[in-house]
Structure formats: structure tokens, C-alpha cells
Structure I
Amino acid sequence: MVAEMRNQGDFTTSEVEAVFARVPRHLFAPNETPEAAYRRDDIVERKRDAHGMVTSSVSAPWLQATMLEQAELRPGMRVLEIGSGGYNAALIAELVGETGQVTTLDIDAEIVERSRRCLDEAGYPQVVVVLGDGEHGAAERGPFDRIIVTAGAWDIPPAWIDQLAADGRIVVPLRVRGLERSFVLARDGDHLVSTGHRLCGFVAMQGEGANQERLTLLRGEEVALRIDGETPTDPDGLGASLDMPRVEVWSGVEVGGFEEFHEMDLWLATKADHFGLLVAQQSARDSGLVAPGTRMGAKTIIDGATFAYRTTRPTSEERTSFEFGVYAHGPDAQRLAEDYANLVRVWDRDHRYGPGAHIEVWPANSPATGLPHGRVIGKRHTRVSISWPQGAVS
């Protein structure tokens, strides 16, 4: 596992690589085979609810390594992990050493009991396992140099900020307009500033911090829009638009090789007034009603009864390079598709090789006049500001 992770570039420091080689992952997944426990890309030890949805898991090794590298843990640090499984807490304990302190917290009593048992069996009795709602943190164990959240969060509750040391950092999978990224948030006076973010995916927070995306059904449960925020103003019109002829516009912007372009998704999400993810079942994709890329959620701009979503087409016989395009349905499909394609071109021209998004998290009562220029996304406890500095380089 460690050799594969090294080859895939999961490690940026020798310290994190060393702890993955040291902690026995299979002891935290007793219901899995050793082969399954040590696969780089797989989550293990899943717990599901009555509807079959995963509510807890031990994350894939590559993702755990990503967040531990983001956290920049050092010996002697006090760390709170929100969302327990045991294995990640053991990795943290190795990184902070005997002089450090690790608290791992979970809302599920069964998960807490299992984490405690696995940590003891693996030789990490010093890790404190707490039963509680992650929304409130663990004040009695703070302040913390690092708070590492291993569940998908929609907001940053005040307790996390209150329990953070003056020079501390929060590493959290934060959902922004339906897109989840693992952000590193550092304190800067009365607000937090992101020092970096990585693509990720986690089981959603439970308890007081839970916040579900809304589904707007376009064709029963076969095709739907997943919306993180206000629902569309004309859901019936959007459903009817799916029967209208599809408009195609191609941007001329290509991507190939192993280049990541998830920063473009964030750009689109912050430039569109109404943004969501178009998701479809296999039958709708097979029939050609929607494009294949809707399986995981195609990035979609919505305007009244019209919607447009991004797609790709190969530009080489080997299918190693692709051009971004837009499919649109509705009474204003041509205009919205052109607008969408132009946003892709602007990203390519001004931000593809630039510094990326500048993201700050402010208290919910912060006046708009004091926030950076850009998209401001209101949440329960905070306002998330996302702006795009110029500075593309060739």
C-alpha cells in the first residue's frame, strides 16, 4: 500500500509516509480481508443506515494522507479529530508523538466503542475517544493546534473556532455550492483564510451540523438536479425543458493527460448565480436523454426554465485529450450554453495556471462591505467569500 501511495504521489513528507508504514490498518477493519484493508483507493468498515446510505467508514488511505499532509502535524501538538474510525487517530498519534495529545470524537456510540477497542488492540491507549456531536467540538480537551474533520461539513460552527489555538488550523471537507473540498483554514483576526484546498469526498456530518442538498426532479427519479442552496424558481419548466431539442456549444478549451481541472468547477460554481449538479440514472444515460458524465453529477448552470451542463468529447484517437463543451435545454438554451462556454474560456485564459481561488470564512453577521470582492455564500454560522486573483502564467 505504501509503495503504491508513494508511486502515486500521495506523500509530500517522509514523516507521513513513515506512519502509514507503521500503523496496522487491518486492525481497524476487522471485517475486511487484509487485501481489502490495504487498498490505496478503498474505504473500509462501512456502516449504513436503514436506507443503505453509508454513515461511517474508514477513509481511503490516499485521502487520509492528503489531509494529514495538509495539517502539517508536529510533535507536541494537541489535535481534535471530528468523525472517528480509529485508524486516522492512530496515524495522528504517531505524528504528534508522546508529547502530543489526540482526541477523536464521533456522534455514533457504536463507532466510538469500536474505535476505542481497535485503538487499544493496535497499541494506542493514549488516544482519547469521545462520544458527542461534532458541532460542539470538545472544549474540555482544547484548545487545539489542529482540528481535523473527517466528515463532510456544510458550515464551520463557532465551537471549532473558539477551541482553536491562536495559530491553529482547521482541515475540513467543506461543501461549497455542492462541491466538496478539503480546506486548510488558518485564523486571521476575526475570520479564517484558506491556505489551500484539495478535491475530496466524505460521508456527511450528522447531528446539528447536518445539511442535506435538495433534489429537483426533472424526470421522476431518473434525472434530477442536486442543489446546495435555494431551489430553482421554475422546477416544472426545467422538467419540460428536458424534452426540448438539445443545444451544443464547444469551447475550444482542451484538457489532457493527468491535468486536474476541479478548480474550474469551483470557478463555474462561483460565477453562476444558480448552480447545481445534474445527476441521472443508468437508463437516462443509456437512452441518450442526458450525457454519460451525469453519473457523478455534471456541473450545471440554471436560469429560470433553462439549464446547461458541461460535457466533453475526445480530441485524439487515443482518447487522451478532450474538449470541454456545453449541452443545454430550455427556451433560452443557445444563450445560456454560449455564456457557459465563455466562462470556460475565461477560466482557461485568466485562471487555469493562476494562483487559484482566494477563500475566506467570516462570521455570519459580517457586513458585505467588509468582505473581499467576489461570490459570498451565506451559511448558518458563516459567510464564505470566494474571489479569483488575476495572474495566469503560461
Structure II
Amino acid sequence: MTRATVFDPASCPILVVKIGSALLVTPEGEVRRAWLAGVVADLARRHAAGQKLILVSSGAIALGARRLGLPAGGRASLEDAQAAAATGQIALSHCWAELLGAEGLTAAQMLLTLDDLEDRRRYLNASATFARLLSLGVVPVVNENDTVATEEIRFGDNDRLAARVAQAAGAGGVVLLSDVDGLFTANPGVDPEARLIEDAVLDAATLAMADRGSASGMGSGGMIAKLEAARIAHAAGAHLAIIGGRRPDPLGAFRASGRGTVFAAGPGAPARKAWLAGRLTAKGRILIDAGAAQALRQGASLLPAGAIGVEGGFARGDVVDIVSDGRTLARGLVEYDADQARRIAGLRTAALAETLGHAPRAALVHRDHLVLL
């Protein structure tokens, strides 16, 4: 592979592979079995070589919508999506179990909701389940539990779910098999001058290139979701690659050609901080001034004196976003509830006891429970 020094999926002891609906399911609502069998054969070779694998598989809603005759691919309403998911998930899990079983591999199904990975205790439970399954040589097949998820408590796409699964399982890499070859400088379907970005960084210019659309109309993600997945993976110290999946043996083709977009791994935060960085929800926001922002970048705690505003309702120990100049700079576990935080915002430490009527904690968010984004 020409770019193996950047990211060779085969070098990861644990690898997460995400397959989207547009690749797995035809427009008529049938599984692309021949293509999928080729992917499974490649995965079986990797498994035999000692690599541990986790699959994040879309397709339940698309499969269920055909069986139920639902319009808009089962996404016309939340109720339709839930019914389609409940119906299609059986077919999807059967297909994976059959194809993996034909290669001598045992499949395990894990259906997760956003709360399963946002709540710290449930996240650790999921992490332990992944560890045990992988130790037994099992291939977990993961999907969002769309039968019970609502707009307020769902990932909404399997790209971000794959990155969070990688974090929970301690994977070194994530491969997102897509209906496009990676991140382009513009929409390649519209602009013939669009260029593939092979080695990408997460900055404002990269985010501006993303297209929220899903080319197939079956999926729920888009390039924005893939960039958010890259952010989560980066915080966990995992590589992430976006590669075209329409060709036969897409993982082997990527290894041979290197064609795709790679977000190289970051240094990786300690487990608790990586979990914080990868979260997709927060209970509130604390707005801070430029001085506090600089202090956070230098490794300090957030003190009340640096807060200029408090938004939302939260309790002590909840996760809050810390916002500087309109941008989420950091995320952490807050030391005060929202009402107290509003009362002490902007105050020096010496004034806290008089305002609250008791000996206070010095920090709004302590640096040990805070991660920069």
C-alpha cells in the first residue's frame, strides 16, 4: 500500500468496519449478497490472521421498508422508521450470521442507542461486552436500535456510531465504506474539478467541504456525519478512513491503492476524557471570555471568573460544553448546578463563599474532568 505509513487497516489489532445502506441494499430493497460475500471473505482472512473485527451495519430500515411496502425507504415518519427497523433487523442479522457462518465465523448482534454510549455506566458495560466477545473470537455486528430510538435520543447515522464503538472497544482504526471514494474539495457529482483529499485534517476548511446529502437517498448520514466520526476517532487515538465501497473487495483495494481519505489518529486522551470528547450531547453550555479560553488551552481548570454566561439546565456532575467566541472549545463535568453557576459566573474566587453561603469548590469545571475539542 502506498500510504501504509499513514494508516494500514490490517495493522490494527482491533478494526471497526462500517457498511452503509447504499452499499448493502439495492434500490429495490434486496441485500447485495454477492458483493457482501466478497467483503466477508476478506474479513475472514483478516480474522484468521489474528485481527479482531467489529462490523457496524446499516440496512435494517431499507430492508424492512421493502417488506412492509413503506414509502420513502421507510423514512417518511419516525413511526415508519421504527416499524421498518423492527422488521428489517431480523433479515439483516440473519444475513450476517449466514455469511459469516459460511466462513467459519460466529456473529453476535449488538443494538445500541445514543444513551447506551452517552451514559458512563452503560458505556462501560458495552465496552466490557465488546471485550468479551472479541476475546471469544466472535464478530460483533452493531446497529443503532432504531426500533426505540427517537429524534432526541439517537445517533441518526452509523458513521458516528462506528467511531463511538471503536472508542468503546479500544479499536485502533475505523473504516467507513461509502458510496463515494472519500472527502473531495467539492461535490464530485456536481463539480468535475473536485479533487480527492487523501490525507485530511479536521479544520474549518475541511468542514466547509462537506455535503450533508446522502447520494443514495437510503442512508441518514452524509459527509458531515463522517467528519464528526473522524473527530470522535481522533479523540480516541484511532485512525479513520473513508473509502469507496462499490468496487469488489473494497478493503483489499484500499490496501493496494491507498485511494480514500485518511484522518490520522491523534495522541489519544485517557479513557474518561476520550469518552467526554466523543459524546454527542451535553446538558448545557458555559460561555467564557478570551482569557479563560487561553487558560484552558494551557491546561488550567475553568474558574468562575472566566465565565460570562450559562445556558441550559444541569446538575453537578453533568456534561457541559464550554464555548468561546461561538465555538465549542471544551467539554467537561461541571462542579455546580446551573442556578449556582449563573450566580457565580464572573466572580473571583474570594467572592464565592459570600455569594453561595458556603465554602465553594474553586473550579466550575476542573481540568481533570475537562477535555479540549
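Where a number appears in this text, it was derived from the coordinates with a stated rule and is not lab data. Worth saying up front: this structure is predicted, and the values here are computed from it rather than measured. Cβ atoms are built from the backbone, for glycine too; each structure is taken alone.
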Value -11000 of helix-only ellipticity at 222 nm (-39500 (n - 2.57) for each DSSP H run of 4 or more, over all residues; to 500) was derived from the coordinates of, among I, II, structure II
Value 2.1, calculated as distance in nm of label points 7 Å out along Cα→Cβ at positions 86 and 182 from one of I, II, is from structure I
From the coordinates of one of I, II, mean count of other Cβ atoms within 10 Å over residues 294-301 came out at 14.6; that one is structure II
Matching -0.46, -0.58, -1.42 (log10 I(q)/I(0) by the Debye sum over Cα atoms at q = 0.08, 0.09, 0.15 Å⁻¹, computed) against labels I, II points to structure I
Ranked by relative contact order in percent (Cα under 8 Å, 6 or more apart), the structure on top of I, II with the greatest value is II
With FRET efficiency 1/(1 + (r/R0)^6) of positions 6 and 310 (r between Cβ atoms, R0 = 30 Å, to 0.05) computed for every candidate in I, II, 0.35 is reproduced by structure I
